[in-house]
Structures are given as structure tokens and as C-alpha cells.
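**Student:** Okay, got some structures for you below.
Here, each number is a calculation from the coordinates, and none is a lab measurement. All figures in this text were calculated on a predicted structure; none of them were measured in a lab. Cβ atoms are built from the backbone, for glycine too; each structure is taken alone.
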Structure I
Amino acid sequence: MSVSVQAAAFNIALEVRSLTAGRTDIGAVVTFTGIVRGEAKGHPITSMELEHYPGMTERELARVEALARGRWPLQGVRIIHRIGVLRPGEDIVLVVTLSSHRQAAFEAAEFLMDYLKTSAPFWKKETGADGVGMWVDAREADNKARERWESA
């Protein structure tokens, strides 16, 4: 399956190899890995907790993946988003896009990440060094990045 929501860590190189093994039709592989930062809005955080609605989340990610496949000539897509409690430095999300040409792979990866940052059905809570948790909303800059795909 090209979409996974999981608590377990992922291996970026293994994911790319599984998509490209034995293939000669791929001219570009673009990967994006999101990593939990150790600070948010200038304050240290000790963890980020991600929650989701099982079933609904996977269906929605598959829907947006299909949108990307319909918009760009892609030979493959892989989206992995982790859930649960993650610590600073841990991988949180992986997007891999494959195409014959780099422009399609780059644009599709950017489209998918803009969607994941703003509209994917995940709820994120960052916990500070003081032990207080704060729910995270999409930033205005992320919303503006996503809006450009609606008019393109």
C-alpha cells in the first residue's frame, strides 16, 4: 500500500529501494522527511503527540495521493505518517514521489506536503519542558502554500 499511518519508525532508504527496485522508467525520486523539532515558537519541547481517526485518516491520505497521481505523471508515491508520542529528532512523516522527470516529482511532493501540513486529519500536541501540552494549528504560511494548488 502506498499510504501508511503507523507508530513505528520507518527506514527512508528501504522505502525508496522498495519503490525503485528493478525499474528503469524512473528518472527522478524526490523524498521529503519531516522531523520533530526540539523547539516550537521559541520554546523547547520534549515531545509531540499525534492522534488520528483510524480508517478515516488512511482514506483521506489515499484520496489526496490519487489527486497527485491524476495531476502529475508519477510512477510511484509513498506516504508514511507516524502517530503516537514522538521525541525531538525523530522522523514524523515521509513523502516519496517518483516520475520520469524531476519537475513532476518535486511538484507532487510539495503538493502532498502542503496538504499534510494543513488538512490531513491529524491532531498534534506539543509538550514543553514545563510538562504543559499545547494543541498545534496549521500556520498561515502553510495555508497560503496550500491555496496555490487550488488555483493551479
Structure II
Amino acid sequence: MPEFTPLCSLEVEVADPFDFGITPAGHRRVINIVGGSFSGSRMSGVVLGGGADWQIIRPDGVAVLDARYTLRTDAGDFIQVTSQGLRHGPPEVIARLGRGERVDPKLYYFRTVLRFEAGAASLAWLNTIIAVASGVRTRNLVELEAFELR
């Protein structure tokens, strides 16, 4: 049976969304990642600017998340993160999130699957795991609690 082991907490600082409107792929939004931090028992460091979350908002209101960004550990090693997930909730709750209000995360669903790529020998274990995370969204911050799926 799968087990969940705490991996790390991430605070990902984000810019305001670019709303592309309706494209052939759907309602496209891009949210640039500008910084942040992460910490856990086996790794900690900073979130580097330069990544983004390329979202599609489906007709049913579900945000399909596709984020890619880079972490730099306190030891100076780099970790590439690919995070794909879903965020949805009642329209009035999603509207409050859109206005930048802090909303009780129990009122909406925000989950993501994380995969990692690292070159440092000390981080090779990251290349072999999948993590899942529960998220909280505020105006310019995404907070993730990530768990290694064993």
C-alpha cells in the first residue's frame, strides 16, 4: 500500500497572471514564478525566478496546472521541478481567490503531482520518486506541502 512521507514545504512567489483569453487549447493563463523558498528534513533552499505555471481553465472552471521551475539547495545544487495538478471549487470561492483574498483551503481543491530532476549525487534519490502536494493559493504566493509517495 502507498505511504506518504513528508518531503518539504514550498513557498512559491508568483506574479499576477497573464490572461491570454480563449486559445485553441482553452482559456490560457500564465503565471510567472519569481522566487520563494523550500524546506524539509532532507533538502532546503530557494525557488529561483524564471519558471511559470502554464494553466488552462476548463469550461467547468477547473484550473489545469502545469508548472515548471528550479530549486537551488542550500548546498548550491539545482533541482528541476515539474508540477501538474488541479485547482477547483465553488465559483464564489474561486472568485475570492482571484481577488487575492486568503480563503480557507478546505473550501477548494488544490492538489498536484511533483516530479524532480537533479544531477547532484546527493540528490539522486529525487530522480526516482513521485511526490504529491496539497496547495494553498493567495494573491502572490503558492504554498505547497509535499509528501513523497512510497
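**Student:** Taking relative contact order in percent (Cα under 8 Å, 6 or more apart) as the quantity of interest, name the structure among I, II where it is greatest.
**Tutor:** Values: I: 31; II: 23.
Going through I, II one by one, relative contact order in percent (Cα under 8 Å, 6 or more apart) is largest in I.
**Student:** Work out the source of -11500 here, i.e. which of I, II gives that when helix-only ellipticity at 222 nm (-39500 (n - 2.57) for each DSSP H run of 4 or more, over all residues; to 500) is computed.
**Tutor:** Details: I: -11500; II: -1500.
Comparing all candidates, it corresponds to I.
**Student:** Match the computed value 44, 34, 28 of Cα extents along the principal axes in Å to one of the structures I, II, and report its label.
**Tutor:** Answer by label: II.
**Student:** Turning to a different aspect of this structure: Work out which structure the value 0.85 belongs to, where FRET efficiency 1/(1 + (r/R0)^6) of positions 111 and 127 (r between Cβ atoms, R0 = 30 Å, to 0.05) was derived from one of I, II.
**Tutor:** II
**Student:** Identify which of structures I, II gives the largest calculated value of mean count of other Cβ atoms within 10 Å over residues 7-14.
**Tutor:** Values: I: 11.0; II: 20.4.
When mean count of other Cβ atoms within 10 Å over residues 7-14 is calculated for I, II, structure II comes out on top.
**Student:** Okay, moving on. Could you figure out which one of I, II the value 15.7, 47 for Rg and Dmax of the Cα atoms in Å, for residues 15-102 alone was computed from?
**Tutor:** Derived from the structure labelled I.
**Student:** Another question, then. Assign the value 57, calculated as percent of Cα pairs over 17 Å apart, for residues 31-70 alone, to the correct structure from I, II. Intermediate results must be reported in sequence, preceding the final value.
**Tutor:** Numbers: I: 57; II: 45.
That value comes from structure I.
**Student:** For mean count of other Cβ atoms within 10 Å over residues 63-70, find whichever of I, II sits highest and give me its label.
**Tutor:** II
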